[in-house]
1. A value of 15 was derived for relative contact order in percent (Cα under 8 Å, 6 or more apart); which structure in P, Q was it taken from?
2. Using distance in nm of label points 7 Å out along Cα→Cβ at positions 54 and 350, single out the structure from P, Q with the greatest value.
3. Given that Rg and Dmax of the Cα atoms in Å, for residues 134-309 alone, derived from a single structure, equals 17.7, 64, which label among P, Q identifies that structure?
4. Assuming -14000 is helix-only ellipticity at 222 nm (-39500 (n - 2.57) for each DSSP H run of 4 or more, over all residues; to 500) as calculated from a single structure, say which of P, Q it is.
5. If distance in nm of label points 7 Å out along Cα→Cβ at positions 142 and 246 computes to 3.1, which of P, Q did it come from?
Structure P
Amino acid sequence: MAEAPPRGIRPASLRHAGVVALGLAGAVLAILVVWSPAASRGLGLAATLPARTMIAACAATVVLTSVLSGPRVVRWDLLAGGSVALGGLALLVAVHDPAAAAALILLLGGLQATLPARRSFSLRMRGPAAAALLLGAAWLFVHTTSTGAHRVAALALGLAIAAAAGLAPYLPDLDPDEPPAASCLTWAGFLAPALALALVLPTRVLTLKSDELPVFSATLIGLGLVNLAWGTIGAWRVPQEVEAWRDSFLADWGLVLVGIGIGVLGAGSSDARAAAYLALLSIVLVRFPLYLWSRQVVRVAGERRTGVHNILLSAALSGAAPFAGFPVRLLLLRAATREAWPLAAALLVAMVIWVVHAFRLGRTLGRPAGRPAVGIWVTLAVSVVLGLAPGLLLAVARP
């Protein structure tokens, strides 16, 4: 007579319980940082209001995509994993020590790299590892007495932001068949906005002096223009839809970097900083959820029919009024015009080319039904709110 299998807790159940426990801890930590700043300061954590608003936006995206995902998605796993990431991001925006920030970047990268995927662990850790090393180098150089070393620190910090977001020249390998949670697009669309915000907020992990700011500003503007050109042209020309979505994230990040670069040191600094912040919120609240639902929508092979919702999605992704990208473009063009007209001309050309790939991405969402359809309409509504009331949002998130 065959023996009965031993009873007990299975390893899969243990892993699931561990993820749930970490998710609960992450959710509690995010709540402390966002809604209980006094309690978080008691733990030695202090996040600025813009950073707390960004964490709240990330939390809203986790809830929205978890509740309104399609039937093939395990919603509780998505919610638990997103809550773990929220806890790490809340810590990141609330710490002041560069060593702690570098360690948290590695931790977040390591947690995502442990998810089942087709790429190896080492390949997925290249970006976070480069960001941590560059941040450490910037911290070392800024504490020397040499003026040249201080400028190298500013350069290293700018490169660290690009590496942390997974941008050119640190583009990670993209496997179109990877699950969305393990994809580099989840890093660029969900994790990196709060991470970049933590690195560029003044007096956070690294303080630059007035003679170092021009180097930092030029580095970010240069990287921003490279990513903007790469993203707008690439999303138009690449053959696969997932690659087009990756390049569209690069284009959005190009606007962010240019905005931060002008905002650090420029005639239109306040407009540029506002544009960069609104662009980061738009990445988290609009582009990233739409990317997730584009992976869940079942489309008929060869289908080219375009509905009203596809046209609205294309307009939202192109930055047309009254959607979220419109005030970003107005503010950034105004700031760039005050800084240097050739920069404004380059941005305007990129924004015109942008329209082409926006309509391509709009068609990738097909004709959704059920929960994903509701999620897409909710995302469009959020984009309209961001586009119509940017001043209110900026007033709420003012440091």
Structure Q
Amino acid sequence: MKKITAILTTLLTFTFPLSAQENTPVIPVSRQIYSFSPLALVYLNNLGLIDTNNNGVIDSGADEGYEGFIAKYGNADTGFYANFVLFGEANGKLEEPEIINYYYLTIRFKPEFEEETAAIENAVSAYIYANNMPLVWLDDEQGTVMNAVNTALGEGWDRQEVTEDEAIALFNRAMRGMGIRGRTGVPSSYGGYYTLPEFVTRREGYCVEITQFGFWFFSQLKLNSVMVEADLTSSILHMVVKLSSGRIVDYFGSSRRYNVPADRWHITNPLQSLGYYYEWKVNAPNIQTMREQAVLYDKYKAYNIGALMSFYYRSRTNYNTNIVELGEYFLANNDIDKILQARHLSSSLIREQVQVILMTLLASYSRTGNRAGFENVAALLGNYYRGDNEVRDYVEYYRNF
């Protein structure tokens, strides 16, 4: 399990120092998110998709491969979950999560798509190794994970055809054979999540690391699976493996007493799991890079957007332009009315995360003299956070800034 923490209190301070000049990368993440992530392009290139207008989605009727993809592989325009609500269903666009989710659910390992599967698996591994990215669902080039499982199960375990029941039994045997223990506490207090090789060498993990290992394990057996998460309580999220049949694999059984309905388990695909890894590396010396990469690989998640905006807000460097770009991206690509009206166990947390985004955007509009933008966000805060005196005072402070 992993506890959810809010970041609102760090923003409710009216002053912070600014330098005279903005010091941003040549192509800041706040602009990169309007395109597909670099790793997502590997999937697009092997599935007949090309984002010709570079707007970060594959549009129907734009000669980008939308129609051909659906004709060959099936309808992927079914939406995806972000911030606990469904987005993008039948909207004539293939968003990044839809494409990646559909590949792992429907295309990967299918006999008729062997060529695509081989090309994507090889290209994704090559890209990750070449760019020294964290191996959150891949083994290292030395085979650390495979060697550990071979020790537990014997060589050849991955070269057999098995049923789901047999695969789950093998998975349980591997976990017991490797002596994996559960980790407790908030991940950020212990350096964040382990990579997959670290997980097997240290023989312990949170639900996220166990699920990523499960995803790797079932992949070796050529069984389609995805990583899914659900909110068990208002402060606890839990992640497990879901097989293509819909069967949930929860090694320590943490979710059993909560009776989580099937429709509350939402996919966290491998690219989003990269976002998880970066999101929780809050004590890393290159925290800015961690925050930026978390947004790049999970850009619809309110927490990631808000956390990066908050980081920029507190920085001694003038990041107002970046903050505005991030905030405007969130508003343009998310239905905040839908997000804030949804009722689920994490509703109050989501309200706080959206509040962080709006209040930080409001402050940067004020500092850059964008009165139209300021008044628009002030109206949103007044509508959705009516009666909150702290919000009202914040708006009035920056109105007169």
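1. On the way: P: 15; Q: 20.
Computing relative contact order in percent (Cα under 8 Å, 6 or more apart) on every structure in P, Q gives 15 only for P.
2. Values: P: 1.9; Q: 3.4.
For this comparison of distance in nm of label points 7 Å out along Cα→Cβ at positions 54 and 350, the top structure is Q.
3. Going label by label, the one that fits is P.
4. Label of the originating structure: Q.
5. Values: P: 3.1; Q: 4.4.
Structure P accounts for this read-out.
Rule-based calculations on the coordinates, nothing more; no lab input. If you're wondering where the values come from, they're calculated on a predicted model, not measured in any experiment. Cβ atoms are built from the backbone, for glycine too; each structure is taken alone.
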